[in-house]
Each structure stands twice: as structure tokens, then as C-alpha cells.
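Engineer: The structures come next, written out as C-alpha cells.
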Structure P
Amino acid sequence: MNKATIAALALAPFFLASCIRDEKENTECDIEAISLHLDKPSDFFFHDYDTLKQVPSDADEIVFLVKSYAEIHSIPTTLRVTEDASVYIVAEDDSKTPFLNGSAVDYSDERTLHFRVVAEDKVWSRDYNVSVKHKEASDGYLSCDFESYSLDASGKYYVWEAPSAFIDETGECTWKNGNPGFKISKSSAKPMEYPTTPVAGGGPDGSACVKLETCDTGPFGKMVNMRIASGSMFDGFFDVGNALTNALKATQLGLPFAHKPDQLRVWLRYERGSVFQDRNANPVNGVVDEPDSYVVFYRNEDANGNKVQLDGSDVLTNPHIVGLGRLPHHYNADGSDQLSADPIHGVTTEWKEFVIPVEYRTELDPDILESEGYSLIIGFASSWQGGYFQGAIGSKLFIDKLQLFCE
């Protein structure tokens, strides 16, 4: 070994140490998951897995829903945060106290706890609101006239109030749709240019209704081969973080429901776009666009006690589905959707009330039903193949006066 090599090896630790010192500190400051530690989770939650929440990247409101009689004054809490971040509980005067994982937290009176996650670099931080709320029982009857709507916090698109039974993991009772994803693909769009918008005075009785429209997603949508966005409305969640990588998986459908749905009644009318196109924007001869409306009831826990959450890829095919109702469509011999020039759904340009009965594939377990072991989906789309980015630009489905009846 020559002298030059020996000198280089001798200096290597100093260069390595210099690289380590110069490495930038982490700027991430997210809560990735939060869990509540209980001796008997079933005394508090409807499912054992409800004690753990994975936190979407765009969420800053975290709500645990517990049984109406659960005592929530002292619950050990653990947060999983991004690497090397610090966690504090923030008081109303903005003073902060370091939070130690596993510490008991008082959630009584459904108070909201403010957590601040500070990145390793001590510059970036992010605030989260965490609460535990009692879920009150419903009578099983749901109705919505779609008259309560407003712009979202960004002021870019509209959101609608949903029936109180549709309280989600953020504590909100709002219908979900694909508008957040459209915001990413076409950020220049104005609120009334989004796929899901209100129509003041447009309902069958002169009240407000909802318009779902299949829209062009612009140059960015073309670049990622997602050229159209079907107007949609459903109960569940929309994971914005996965909207571009897997739009079907990003559409998380259904919320726990403790009643057996019997039929959906809803007023609909439809204006079909002129040219049905495939995912590559090629016109498909002999096919016209169709709307969609469905009710799905499914078991939300598998045989091993793991959570089951349907998404856009299996909303009508998942084996955990126990009951299903849908507008009539044509199907192939294997049960897959059949594109057609002769639709049988019956929705026209004139308002009409539709009754969609729920047909059950198996008997429901009354104990599982009472403990919210089933989830309910109510969904609508302006293009029934919109989840596969097929449909006719300009197709419009108008919705109003929804009612769900249960046994």
C-alpha cells in the first residue's frame, strides 16, 4: 500500500464526518398514525381495529368514534410521526408541552386536543386536532335534499352536508366526490367548472339539486392518461394523496351502518354527452354513455378481524358484499359491464323518481348489524365507466330528494 493510499484512508473518516454534518435535517412533520390503548377495546369501539387510525397526508382532523356510553376521560395515546419529529400538546394560549407516547389523554366532553408536530429542523411544523366522539344511534331513515352546500376551505370546489349517520373519520358529515382530484389535474378551474356542482333552483320542486358532469381534465390529465373525470357523489373518503397514482383505490367507499337497507328512492334526470370515448380518447362506435346509481351493503371485517374497506376497484364485485341495488344496465355473461347503444336504466332528460331495491345474497347477522359490522355505500356517477376514465364529456346526471328506507 503506497503512502498516498494510506493518507486517503486516514482522511476518510474526516470527510465522512463532514458529509454527515452537512446533511440537511428532516423537514417532514406529519402524524402517520395514531392509536388508543385500551384493555377492552370492545367496551369502547365497534371494532378492535378502530383503535388505530392511519392518517392521510392531507388530513389534519382526526376523530375516533366510540359507543354512546364509552368513558373517554383517560385514554393512553400513541402517535407515529415522521422520522426525528417532536410532538407537543398545544394549549389555547399557544403554549406547548412535550408529549410522551403512551401518556393518558383526557378526551372527556368530546374536547379537541391540539397536537403540534415539529420537524427535525425546528423550522417546519404542522398542527392536528384529535378528538374522541360518541356516535349516537340513528333510526335508519336517511334523507337529503342537497340544499346545504358551501365552498371547501380552499374556496375551489363545493361540498355538501350529508345525513348525520354518515359521520366520517374527520368528524364531518359531508358527501364525498372526485372534486379534490380534479383540483390537482385542473387547478385553474373555477368552482362551477368542477365535475360536481350545485344547481340553485334546478330540482324537480324548484329547490337546489346536484349536477354531476363528466369533464375533460386538461393537459395534465392527458399526460397521466386520466383524460376525463366523471362527476360523482358517495359516502366514504377520498384519499387525495393517491388520486393520481391509483384513482380507483383513492375512492374509499362506505361507512358503518347499523340498519338493514331496503330501498333507495331518488329523483334523477340525465343529459348524455355526444361521443363516448375510451381511456385514450378514441371514440367508441355503437356505444352511448350511461349514468350510475347504486346501494351497496357489505361486511366491513374479514374472518381474521381485519378491516374491510371497499374502493372504486371492487365496489360492485367484492366478496364481502351482502346486499346490492343498482340502476339497470346490460351485463356480459361473466357479469362484467356491457357497453351498449341501447341503455335500459330508464333515466331521461325529464325528472323522475327512481326506486332502487336492495337485494340480499345472504342473511344478515343481527348481532353484527347492531355492532356496525356492516357498511353502507350510496353512490352516483355521471358516467358509469368513469372510474376507468371512459365516458362522454358533457354527460350530466342531476340528483335530488334522496331517501333511504331500512327494514
Structure Q
Amino acid sequence: MILDRKLQPSLKPIGDIQIPAIQKTKLDNGIPLTYMNVGSQELVKFQVAIPAGIVYQSQSLLAFFTNKMLKEGSQNHTASEIAQKMDYYGAFFETRITRDYAYFNLFCLNKYLNNILPLVADMLVAPLFSNKEFSVLKEQEKQSFQVRMKKGKNLALKAFNTALFGADHVYGSAANLSSYDALHIDELKDFHQRFYQANSWKIYLSGNVSDEIIGIINHYFGKIEVKGEPNKKPLIELNEVLGKEQIWVEQKGAMQTAIKMGCLSLDKKHEDYAALNLAQTIFGGFFGSRLMQNIREDKGYTYGIHSGIQHLQQASIFAISSEVGKDVASKAHAEILVELKRLRTELVAEEEIELVKNYMTGSLLRSLNGPFALGEMMRNLAEFDLPENYYTILTKKIQEVKAEQIINAADKYLHEDHMITVMSGSELV
């Protein structure tokens, strides 16, 4: 049989999405361990999630640097010793901070987990917080910040979050250059003492997980002292934005203008989320979206433009992002508004709906490819308190969405008159 490459492969519907079983247990001291035994390689991802993100800090960068300093030495090991030992055993680790959580991620061969975990426990429980290391790290991050703030897309994002939530809001506040100098090592020590206690930890494990692996984890982490009450999540009030707001951020000498538009959106549990998710994907959520076809392919205003929904613990954000030539920024913005209005006033053709539905299902399957991707899904389900079959249910709901529901969702949640617009560039033509 000769393959005719001129013919497009036929589309085939994807059946139920089957996710491997998620298992839960507790260590001897009560720390919850959620795990998934997937993958044939003798390798695991070990993740500690701590509710110690930006929303818990009392001043800018406090949560970020506390998390970052975990890598810079412990009471028993210098930063150099940690790096050398990790390298010797072929392990990799990283720290990560979000608005809501602080993370410590370790990737390690099963046979060396017994050698690495005591080091990880020491880094989490007894970080050194060396003033010398902190000064070097702070200077490095300050320089990196200055470089980032020369980019229009970062300036636009910062102004967008401030406009959406407010400058004093925990989701809207942002660091400035002076924030780096205002921070001192004793404040990091205090933040760690208050929010990094083991009673708030949750451990997630994915890969080739055996009883022996769980036993090793329990040996080193099940003996850590657990005392006091878990971190109490701060309740966040959101101000609903009902009117248009346009903000200009000057960026001298910029050849392009960054555009950031959006509004508050729905959480993953909302009854209209499936219809909204489909609507926004048609609009700008994939390479063949309406925004890409109009503003990139037809008008040639940009190399790329996209939209998406970001989910925080207590807020969800719909956002449109692009960088366009400074001479066409106003025209590009006008076309975005045209596409928003078209989505809520014209029925989407069935052929386009089916195409996007198949894309979304395939994209979900790709995002769950591999043990570590499945581990991220497992953690995501736990943090947002979603059932294990959430993605199966969501996929079915998306497949059932009709054209009328798309119009209703777009009119209700993606109305152009409810969008905040931020542009950052050298001039607006």
C-alpha cells in the first residue's frame, strides 16, 4: 500500500480518557502522601507542596527568596556539597514559587533515593540562610529583574495584574527594584519558621513507585516533627471589573507593542466552564484559532497571539497576549474586539466546533503523556479539590457543548466591554 500524502488523515473520535489509579497514604507523622505508580523506568518524581506562596508574605519577594534559599545550603551541607552530591547520584532538583504554593521538586533514580532524601529533608527543615549566599543571590535576581522589565510583555503583565486585582491585592501586587534592597535575611528565617512547618506539607510521588520507595520516604520524612496548626489559607476578596479600562505603559525605544487583555473568569468546577473553555479555545486557544487566522495569517500583525484561562486557588483569569508591530497596535486591538464580538453574536459552524473539540481532547491526552505529567495532573486535582475522574467528565461535557452554548458563554464571560486592556510600547499609532 502506497501512502498518499496529499490526503488528510481521517479524524477518529477519542473514547473515555483512562487515568491510572491515584493512591493515598500517610507517613508515620501524619504527612499525607499521594502517589501514582506509572512508568517502566526506575525513576521517580518526588514533590513537596507547601502553602507558603506569595499570598502568605508580608512584603514583596519574601516567599520567593525563602523558597529560593533552600538550594543555598543547609545547617549540615553547603550549597556546593548539595550540588556535588546531586550531580554524583544523577539527581535533579528545583524550587518553584507560585501565588499560592511553594514547591520542592526532586527527580531521582530509585536506587539512589535512599542517598538523596536525607539531604532533601535537611534542606527543607534546616536551611542555612547564609547572609553571604543571600546577598549574592539577591544581586543576581535584581539584575535578572532589570532585564525582564525591559521587555514589553513583562511590563504589560505586571500592569494587567495590578489593574485586575489592585496594587495592594495579594494577587495584584508586584515587586519593584527597591523591593530587593528592602529584604533582609532575618525576615526569610522568620517566614520559613512560620510557614514551612511539616504540618502543612503534602507529598506527591509519581513514577515507578514500590512499597520499598514509600518505605524510604517514610523513613526520612515520617520522623520529621509535626507540631502546631497547618497554615491557614488567607481568604481573598475579588473586585469584579464591569467596564472597559485601557492602560498604556511607556517603553522607550521598543519596536513592538505588547498587548495584554482579559478579565476574571470561571473556576474549573463551574457549570459553564466546559462551554467557556471551548469558546475561548476557538477564539485564541490553539494555533488554528480565530485570533491566529485573523491577526497573524490574514493581517500579518504578529508572529503569534493566544488566549487562555489561568487558575489560581481563589481566582481564575482569562487573558489574551501578543506582541505586534508598534505601527499596527491599535489595528490589532480593534481586530481582537471584532473577534470577541463575533464569538458572542454569530453561531460557530459545526465543522469548526468539531475540529476544536478533537484538538482539545488530543491536547489533553498529550498533556498526560508520561509519569511526570501524570504526577502534575494528580497534584493539580488535589490542590483544586477535584474528583479523580474530573478530566473524563470535563471531556464529555465539552463534547456535548452546542453552538448556542458557545454564544451564551462568550456573551456572558468574554464580552469585549468587560475587558481590561494594557499596551506597552514606545508609542501608540
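Engineer: Among the shown structures P, Q, from which was the value 24.0 of mean projected area of the Cα convex hull in nm² calculated?
Structural biologist: Answer for the origin of the read-out: Q.
Engineer: Where does the value -3000 come from, among P, Q, when helix-only ellipticity at 222 nm (-39500 (n - 2.57) for each DSSP H run of 4 or more, over all residues; to 500) is the thing being computed?
Structural biologist: This value belongs to structure P.
Engineer: Comparing structures P, Q by relative contact order in percent (Cα under 8 Å, 6 or more apart), which one has the largest value?
Structural biologist: Q
Engineer: Okay, moving on. Can you say which of P, Q returns 0.15 when FRET efficiency 1/(1 + (r/R0)^6) of positions 51 and 123 (r between Cβ atoms, R0 = 25 Å, to 0.05) is computed?
Structural biologist: Label of the source structure: P.
Engineer: To test your reading of the models, identify which of P, Q gives 2.0 for distance in nm of label points 7 Å out along Cα→Cβ at positions 75 and 203 when calculated.
Structural biologist: Of the options listed, only Q reproduces it.
Bear in mind that the values in this text are calculations on the coordinates, not laboratory data. Since the structure is predicted, the reported quantities are computational estimates derived from the model, not experimental observations. Cβ atoms are built from the backbone, for glycine too; each structure is taken alone.
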